[in-house]
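Only the coordinates and a few stated rules stand behind these numbers; no lab work does. These numbers were taken from a predicted model, which means no experiment stands behind them. Cβ atoms are built from the backbone, for glycine too; each structure is taken alone.
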Structure P
Amino acid sequence: MENNSIAIKNLKAFLIMLQYAEGTFGQDGYRKLFGGGLVNDLSKHPNRATKKWGITSTAAGAYQILSKTWTELQQKIGLPDFSPLSQDKAAIELIRRRKALEDVMAGRIHDALQKCRKEWASLPGAGYGQNEKNKNELLMIYRTAGGSVA
C-alpha cells in the first residue's frame, strides 16, 4: 500500500511540475490558452489558434494540449469535457504513451523527462525552440510538490 501512495504522490508532483514548466501552474492554469489568454468554457477544448512569439498554436489548458491531440485523446479514453479532471487524465495518457508512466510513478524523473520531452516543448531537450526549463529547476518544483526521486 505504501508504495502505491508514493507512486500517486510522484505522479501528482510530476503533473504539477509539467504545469509549472508550461507556465500554467496556479489558479487559472486549466483555463489558459497558448500565449496567456483565458477561456471560460471548459465543456470542450477551445481549439483557438493563437499566434505569439512567431508560433501559432491551439495549445490550451494546464498541459497546453493541442486541439488535434485532444480530439484524438478524447475519443480514445472517453473524456467528457475539458475539465481539470479530464485534462489530468489526458496528460497521464500522454505520459503513458511516451512509455514514461512507470518511470514517473517510481520516481525515475530523469528518465521520465527524457521520454516526455517531445510531448511538452518546455521540457529540457525538447528542441522546439520554445522556452525550455532548466532540469534542476524542474526537479526542485517536483520535490516541493511532494515527489521523490529514485
Structure Q
Amino acid sequence: MAEMERDFQMNVAFFLIPKKDLVYLKNSSTIRQALERMEYHRYSAVPLIDNDGKYVGTITEGDFLWKLKNTPGLSFENAEKVRLAEVEQHMQNLPVSINAQMDDLISRAVEQNFVPVVDDQQIFIGIVRRREIIEYCAKRLSLISG
C-alpha cells in the first residue's frame, strides 16, 4: 500500500509529452491554417497558445462548426481571414502545473482527453494524454493483483 501511495506522489513530468513533440496552434493562426493542420494530423482538438507561448485554451472541430454556423458568409475559402482568437472555445480543457500531483492530473483526465501542462508563468510546455494515465494505472493494478 505504501508503494501505491508513493505512486500518487509522482509528478506530472513523468507523463509529459513535450511541446516540441506536439501539434499546437497560435491564436494568431487562421481557421484555414488550423483546419488544414488538424486534418493532416487527424486531430479533432489541439492546444492553443498566444504569441508569448501562454496556454489560452483548446480549439476543436466543434468550435469551427459553431463559428461557421454563426458567421454569415464564412466559408472555407475565406477562412484564412479569421484568426483563431476570434473563435469562441466551447470546451474548457483546464491546464495543470508541471508541479501538480497525480490526483490533480487524474481529476482533469476524467473530463479531458488530454491535459495541457504549464509552467509557473503559464507557458505551455506540453500535454499529458489520458491514454498514458490509463495505461500506467492498468500496469499498476496488474502488479497489485498479480
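For this structure, a couple of remarks:
- With helix-only ellipticity at 222 nm (-39500 (n - 2.57) for each DSSP H run of 4 or more, over all residues; to 500) derived as -10500, matching label from P, Q: Q
- Given 60, 31, 23 for Cα extents along the principal axes in Å, calculated: source structure among P, Q: Q
- Source structure (of P, Q) for FRET efficiency 1/(1 + (r/R0)^6) of positions 48 and 112 (r between Cβ atoms, R0 = 35 Å, to 0.05), computed value 0.75: P
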